[in-house]
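S.K.: The structures considered in this document are given below.
Any read-out appearing in this document is the output of simple, stated calculations on the displayed coordinates, not a laboratory observation. It should be emphasised that the depicted structure is a prediction, and the values quoted were computed from it without experimental measurement. Cβ atoms are built from the backbone, for glycine too; each structure is taken alone.
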Structure I
């Protein structure tokens, strides 16, 4: 009887706490602070390695496993209870608190605000702190990780042996196979802009598809990979229209469904259980409690699996290995000199819906987008946004022109800046069939490094009018080699070599294609991919 009364008192107290001062539970999109924000440490620090507990819930259940939250690239602990980029306050802490869980938050190297760290550095730090957290509770914890936090977590558990302190891991939109947007940031055309923005750091480098192919070969073949239970979650929304996230989604759409930063196929693990993919969630709001907690909570109650997992390699690994890179964009870029117009041309071979995005380091820029018939689009015809903290071009000024029917012929993009140090990148996305696909694995071992380019449709181009420029760039952005020599395999396929590779590392391959379709109309496309080459 006394136990029943005590339980009722706890429930009443919890209800009062929820409704006082707020009039009820706050919805996911309410523009307010979380209900329990004041219960977090008032003197939260951003020192890498610091970790702290959330408030112990009134309805705390000792049998429930504590949850450690691991944030993504450029994030800090308040990624789980502070403001999100597009969706107001993250209520994940609130939901875990209400459900009776003890929560734990940790600062990794990114919290210092000096750029994002590699998965190896963050993973080593996380492993040491997981041991401290394990000793504090005297039992294993579970981990909920967002984005690159899932990669950091795997490095900690598998490479650095922290698996013995953890039961289950749930990753939310983690790019387990990398992101083609990271490849773009290390491409030949993005070099000037990425350098000025300071966005070429260890964390961005780590998320290239080539680097992650190497990471997967190390991690997935380690016996420690089978010692924890992994669950994955993905979204396929691109966020608000004309946001940096939506532009990322447009770029990634050439590679399949995505959440604005990560393709769905990249979020899955060959030995994990994919819980769900939800079209309502983008890369930002997928970490919110109101979005996913009720669906992942049943897997967090204990630190052990209720059944023996079947650790067999899923078809996702084979799918990723065979994934071909399409050429549905034209990419240009370079340095901008002050008070001087530069003129770049784009060849359009068929009437199509297109989006022209101009990214620059400064915001004071004049733009003229000129159609073949002479129609001029200027700054006022564009949508403006700034690359946010999750973007691979954080701080870039982005102007987007959406053209419902791009005329066939030669378009011109003219730019002029007033700044002494400025750079640009122009990305044109087409809503039409891609003329070429690139076949190249994410990791290549051996002395002869080959790739194949295959025409998607034989009628798209006349072979004698095709030209290719292949540039290979190293991690510092230096041009390793440039070639125009591809060998024809048959009437619709070509092969080339990646030359002058002297050491094992990740290299960016940027391929520019020019051709003429069956109707005599010129087109150009750009293919960007990274590859790990083991010498």
Structure II
């Protein structure tokens, strides 16, 4: 959200454009594994830990890099000094309004931008997946909201509520913004939102976040450079203190001694072998994208957790190329954007200052809304604060899921199509609520997605019920699982998806560990 809020004119660009990497001879290696996980986000992290705890030797494939961080580190690109660490193998800056020409040599940076028909999708490309870049909003939908998004899974909610949502909350170490931080100078914008939002009919709340607030306090007292306290966190938090998947679930998985993570491994295809085992076609690459080695990895079980776009693309390709016979017809369907919308609030009556703290720590819910939605204050990255009063406010809610992915043989990839009016009913409600906030607090709300829809919360493509069962098993297949956001059709109950993806993965893995280990793989 921070990246989306910054205009190109306020961003400093670095890096150099280099020539193409010379071609080299590439060898092919054959590898066998009992279980393979593709991707290291919320679904992948949960899957890795539970397989490791169950004693299953597991290979985890991640296309991106590890990004270790800590106090005053320079691990991630920032909006004040944007370089190729921000973008996945692209010479272009992954921010709206960036120059339409190459800025640097492609690098295996943290963020991939997928240009679909009707929408742009932002997704993580690193160890930890989207947990590296997300603000950390760890929201649990009510049973009513959950049922409206995922009616087929409504029966799972009592167990999710009693066991698996709390498990995720504990693993991520979530807490809300403390009073001393909220009352500090950089969080004036959060206090303004909390004051104005009720006048627009919102019930306000503090957002649970996977943050060690002592790191924020360290920034406030001058011990650390600003990252949280100026919201320059769009590509990762340089100071650390964020309980992302790489330092929670995945670290615990690796500590079992049963889980091995291999970075810079790009899965190109998955097929069913003649012996009924799964074969992954994988390229090991360097940080410029050059292929160093081909690998054919054979596995008894494969867990696809490459995020909604990544998982869906692999299975749509497999269906289009007949690499996996009898894949469900629903593969590539029921995709949605979680209702994402990003607004710029300018010229409000109260002054938020020129340094607005993050992550997105406060929000509001409209209990009377015809369609469930939430409005979240997201501060403003420093690059956006070029003069005047400015704040980023985001909305999301429950939407239909008419998006589809289709195989394109000319590119050997799957292409997303999103009807631009698919979420029109929700967006009318969000727009009205944003305008009510501006009316109550002064100034103007501008829809930054008015001419180009985008989402940070891709969901669906391999939906529950018609493509996988309630535990992520692909219908008609043995040993093939989808445990990420690809199985959730369109939205997660007017909440951002991370907590629900992880809780469903925990629920599914409990069943898979008890029923499938030793029988299926």
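S.K.: Tell me which structure, out of I, II, gives 2.4 once distance in nm of label points 7 Å out along Cα→Cβ at positions 110 and 486 is calculated.
M.R.: Structure of origin is II.
S.K.: Comparing mean count of other Cβ atoms within 10 Å over residues 230-237 across I, II, which is largest? Write down the numbers at each step before the final one.
M.R.: On the way: I: 24.0; II: 27.4.
Across I, II, mean count of other Cβ atoms within 10 Å over residues 230-237 peaks for II.
S.K.: With distance in nm of label points 7 Å out along Cα→Cβ at positions 246 and 374 computed per structure, which member of I, II shows the largest figure? Mind dumping the intermediate values first?
M.R.: On the way: I: 3.3; II: 2.5.
Largest value of distance in nm of label points 7 Å out along Cα→Cβ at positions 246 and 374: I.
S.K.: The value 21.8, 68 for Rg and Dmax of the Cα atoms in Å was derived from one model only; which of I, II is it?
M.R.: Details: I: 24.8, 89; II: 21.8, 68.
The correct label is II.
S.K.: Also, quick follow-up: Given a value of 14 for relative contact order in percent (Cα under 8 Å, 6 or more apart), calculated from one of I, II, which structure does it belong to? Show your work: numbers first, answer last.
M.R.: Numbers: I: 14; II: 23.
Derived from the structure labelled I.
S.K.: Can you tell which of I, II yields 106 when volume of the Cα convex hull per residue in Å³, for residues 366-429 alone is derived from it?
M.R.: Working: I: 106; II: 152.
Working through the options, I get structure I.
S.K.: Right, something else. When distance in nm of label points 7 Å out along Cα→Cβ at positions 206 and 270 is calculated for each of the structures I, II, which structure yields the highest value?
M.R.: The maximum falls on structure II.
S.K.: Looking at distance in nm of label points 7 Å out along Cα→Cβ at positions 62 and 238, point out which structure of I, II has the largest value.
M.R.: Working: I: 5.3; II: 2.1.
Biggest value here belongs to I.
S.K.: Sticking with this one: Between structures I, II, where is Kirkwood radius over Cα pairs in Å, for residues 118-197 alone highest? Let's see the in-between values first.
M.R.: Working: I: 13.9; II: 16.0.
Going through I, II one by one, Kirkwood radius over Cα pairs in Å, for residues 118-197 alone peaks for structure II.
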